[in-house]
1. Assign the value -22500, calculated as helix-only ellipticity at 222 nm (-39500 (n - 2.57) for each DSSP H run of 4 or more, over all residues; to 500), to the correct structure from P, Q.
2. Given a value of 0.85 for FRET efficiency 1/(1 + (r/R0)^6) of positions 20 and 52 (r between Cβ atoms, R0 = 30 Å, to 0.05), point me to the structure among P, Q it was derived from.
3. Given 29 as the derived value for relative contact order in percent (Cα under 8 Å, 6 or more apart), which of the supplied structures P, Q does it correspond to?
4. Taking log10 I(q)/I(0) by the Debye sum over Cα atoms at q = 0.13, 0.16, 0.19 Å⁻¹ from the coordinates of each of P, Q, which one would give -0.71, -0.87, -1.01?
5. So distance in nm of label points 7 Å out along Cα→Cβ at positions 12 and 100, computed for just one structure, reads 2.9; which one of P, Q is that?
Structure P
Amino acid sequence: MNTSTIALTANLQQVHGKIAEIQRTLASMHYLCSGTLLKRTKLCGNPGCRCASDPAARHGPYYEWSYLKAGKLRHRTLTPAQAKLMRLAIANYRKTKKLLRAWEAHTQRLIELNAPK
């Protein structure tokens, strides 16, 4: 084997290793969801309630998940337990998009290494 063949083999192994790591990371994710999670407090509208005069006394917190479905923005109220899982799912979704972009870049590198011009 000459030096260029050894270097090519090392580069191929390195790229394959990076792709395998991306695949392991993706396989370990159990929750995946797009959207935005908001934590809200609300005024009840009763002028005699403490929430009308004291922002710290507002009702809540309420968790609201906003997402697109069929091109329309949807909203759904979640329990605190659901919100905790949704926060993880949204973070996983964003990480997945980043990992897929990296996988695409590594694939392009593999193609360049396997079939040079």
Structure Q
Amino acid sequence: MAKRFTITVSDDLYQAAELLRKSRKYRSLSEYVAALIRYDGQSQREHHLTAEWAAFTGWERDRLDAAILKQVQSGKGIRGSWLEARIAEIVKKHLAEGKTPSKKEVAEELAREIAKE
């Protein structure tokens, strides 16, 4: 039996979802969101960055969402080694300053870098 629920996202994130849905040939946003949930359930990977981003202020999330929309529009997402290299750079910078960064600090700094692009 299907359940209906409502989610609230920024205009930019909605536009990004629509572009991604269409590019991946899903017939509706509902199908696309269901596929994301299935993928997440199947992969069972931690949400180290995105879970931290959920705690951002509305203004910070809006900036991040605007940057994500630009990435989606450009067709240049952040994948694998590029993302891992950015995280490694952030950690290395903190370690050089004699500090061990928390997941939250890395997530916040990464989000700021993404929003700058």
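1. Going through each structure in turn, the value belongs to Q.
2. Q
3. P
4. The read-out comes from structure P.
5. P
No lab work stands behind these numbers, since they all come straight from the coordinates. The structure displayed is predicted, hence computed values, not measured ones. Cβ atoms are built from the backbone, for glycine too; each structure is taken alone.
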